[in-house]
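Derivation of every value follows stated rules applied to the coordinates shown; laboratory data play no part. Quantities reported herein were computed from a predicted structural model and do not represent experimental measurements. Cβ atoms are built from the backbone, for glycine too; each structure is taken alone.
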Structure I
Amino acid sequence: MPTPGRGRVPARVRPVLAAVVSVLVVGVLASPGPARAADPPPRLDNPYVDARVYVNPEWAERAAAEPGGEAVAGQPTAVWLDRIARIEGEAGGMGLREHLDAALAQHADLIQLTLYDLPARDCGRRAPPGELSIEDSARYRAEFIDPIVEILAAPRYADLRIVTFVEPNSLPNLVVNTGSRYTATPACDEVQARGTYQQGIGYALARLGAIPNVYAYLDISHHAEVGWPEDSGPLTALLFQAATAAGSTVTNVHGFVANTANYSVLREEYFRADDVINGQPVYQSRWVDWNPFIDEVPYAQHLRELLAGAGFSPEAGVIVDTSRNGWGGPARPTGPVTASDVNTYVDGSRIDRRARVGNWCNQKGAGLGQRPAVEPEPGIDAYVWVKPPGESDGASGSPNTGQPYEPLCDPYYQPPRGSSYGTGAMPDAPPFGEWFPAHFRQLLANAWPPV
């Protein structure tokens, strides 16, 4: 029974939730009662097939309160557990048990959770700030993972498919921000040397893997961070290390998740990486920068093959986050441009309108992407909204304000490389995870397909 005032569905959202028949929905729970210990639910190759997916009423309320937001307020989004206090509920918000109980009340088959609280998370980046230091591995296990597992293992939730997205952007950081790279940081080097992320993720996978109805998906970042061969190979090795650390095995990894909280398009429709303009290959353009991948689905399918070759199950599928990669609106191209310069050709033809392909914070011009869908491409389990649209990526404040500062969330910051492009971040953004109405309204206006 929810605590009074918490976990209730607001009046304005009730009609939205009552009418929800997500594109992922093709059934209801066969039995609301707990599964018998001797008769666990069958393990599914793809948990999204024939599943009614939980709609978070807290996100639905915020979305429905915005002009036009009711059109998408019934879409399922992941529940983010990004600090210990989220497990029991924080500042009047719903805790994990309340979300699970609400899923049962909706007769949902599946709920999506994002686990995001590793020690020295994001290599200690100040925004979004992690709560655990590099010395807090024991706390991560005892105060974060163990309580989550205890709740998820309760018999009343045994018929609920629980999809967990495990620690976004952790292992990719150890590829692109370590060693001799210009982006390397001492914090990332120390995390790598200690094996902090591999041990933490391995422990989480081992505990989650003991629950028959939990499906763990490991984060594989996106094409514009680790699409290059010199990155995807090391990432594959790190993923295998994590999956076999701290008592885990690769059997605890059901699949992988790409583009988490990012903006990379599923497919660029109007140019190819092997196009040649006036004798110059497109892969030499500033935007592509020698990356063999220019969009997300081919990257996800390729990395899936690499991971199968490294020892993961060849049946493991990929989830792609499409919550903010639509790039519709008046700036969306309708075809390739005619140009003799390769950079002009790429910049005029690309659907992804970011100033730089690596920009990730509250991007100007972005729109809602494909609505959640099951098995849209070979090897892809589902398109889902992992990042709840409208929740901020980080505060846009300036340095020396006393608040955590992330340069790539500052609209006026000029990166040392590619400084003429800027960050593409929207101004007046609140801290990470807080509701950002202006961004949600922009995402709605620029949705593709349109709302």
Structure II
Amino acid sequence: MNEHNPIALELNKIQQAWQKQVTPNAGLRVVRMIIKPEEARVYEGFLKLESSPYGQLPQVFVTHLTSFDDEDTFSAAIIKDWLEAYDNSASLMEELKTKNAAFTWDAQPYRQALARQQGQPLDDTLLRMLDDFRKALPQEEQQLVLALLPRQVSNLRNMKTWLTNMLKKGIPAGVKLLVFEHVGNEQLAIHERQFPGQMHAMHVPLELHNAIQKLAKSGNPNDPEIALRRCLFEMGDALQAKDLKRLHEWGQKALEYTQRSGNKGLFATAHIMYAGMLFYFKKDPQLPLLLERGMRIAKQGSQQGDPACLPLLIQFYGYHGAYAQLRRNFEEAIEWFIKQARLAQEHNFNQQSMNGWYQAAELCRRKEAGRYYTVLEEAYLAGLNLQDEEISTSLYIYLLRDYYDYVHNKRIQDRIRSIDEKMGRLFGDNWKEEVDRIRKTRAPLMMPPQTEEA
């Protein structure tokens, strides 16, 4: 690890805390890392490092992004992902070979259990698999950590039930489950009295902002990318202090540095970042000028083949929609969001396309009701070719939920059946209630800040 890298130093803090708080406690079975949302990437880096041959901790870490749908299917989903990773990744095997370890583990019993599952929970099977895998490790490494970082969690309360059930069944000695929660939103805590000495919650104070700022400012100050990063941090500090004069000073510097570079993608990026911060000062006359000029630069760069410019152009359309919404020009805002959705769709930026459709549909529902179902239908058709994972992690689930009510009222049976089949496969028979619950608990989508009209 490069000890002079500020991010590496933050990773080292996590390693040291783990070594002090977790490694000596052989009885621990569940570790909860309490983190701030903005620290998530650092912890992902920690898991990647410890899951590689370059890990510093004495345990073998295996990380899974398996989505949590419900407590009855989660163990089976982990087993499935584990077996796929075992078949497709040679990283762990390579690590063991470098240590001249004879590693033999029979995956066949777990393939068979998965094949004959028939909807039954596989909690016991998962625990056996983890124990067998741990025992197959070399003697000096017979400690296993399964780190769970789900792409999506449908219900934290149900995940807590799953964790409790695993503890009741008995997580094998030498195996630990690692889960993550956000500071101030700890819903996976289990009462210590039920499982004394088996659980530990830890929070590592990180200085992420300072680390990123040091990293951003390191390197050649004449490099336009480094100069832009420095400007963005200074602008962020000015915004936090509500110092508009200083924000403009560093915003103009960002434009000057990037214009001199001749890189249209970088120049357009400076415009959109500067404009995004000015949404907090929504009446500032520079805001619409930055959006218009930045969009024009991104369009030129896209036409000239700069790959960074097309995604920026899509963002500019969304920002124009948000600015029109801010000025209560709702019809114009809807047009911008639709334009954003169609351009993103045309170039297979599916998440951005669904964001645009959702913004347009929601604005129609509240302000242009006559267009609502027309926009909903176009959004429905736009998402027909999405893969299951793209559907479950995008705003398309809300669009489908709302469109379902429309086709149900109109008795359009083929679309009712199609949506029922698709969403039932992803969220179960009670998919409508589940999507409604997710919509209530998930943070609302905001384009730039302060876009909601008073």
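Couple of notes before you dig in:
- When distance in nm of label points 7 Å out along Cα→Cβ at positions 173 and 381 is calculated for each of I, II, the greatest value falls to II.
- Volume of the Cα convex hull per residue in Å³ derived as 177 - corresponding label from I, II: II
- Read-out Rg and Dmax of the Cα atoms in Å, for residues 253-436 alone, computed value 18.5, 60, structure in I, II: II
- Origin of the value 62, 45, 35, where Cα extents along the principal axes in Å, for residues 157-364 alone was derived from one of I, II: II
- Which of I, II yields -7000 [helix-only ellipticity at 222 nm (-39500 (n - 2.57) for each DSSP H run of 4 or more, over all residues; to 500), calculated]: I
- Which entry (I, II) yields the derived value 5.0 for distance in nm of label points 7 Å out along Cα→Cβ at positions 197 and 237: II
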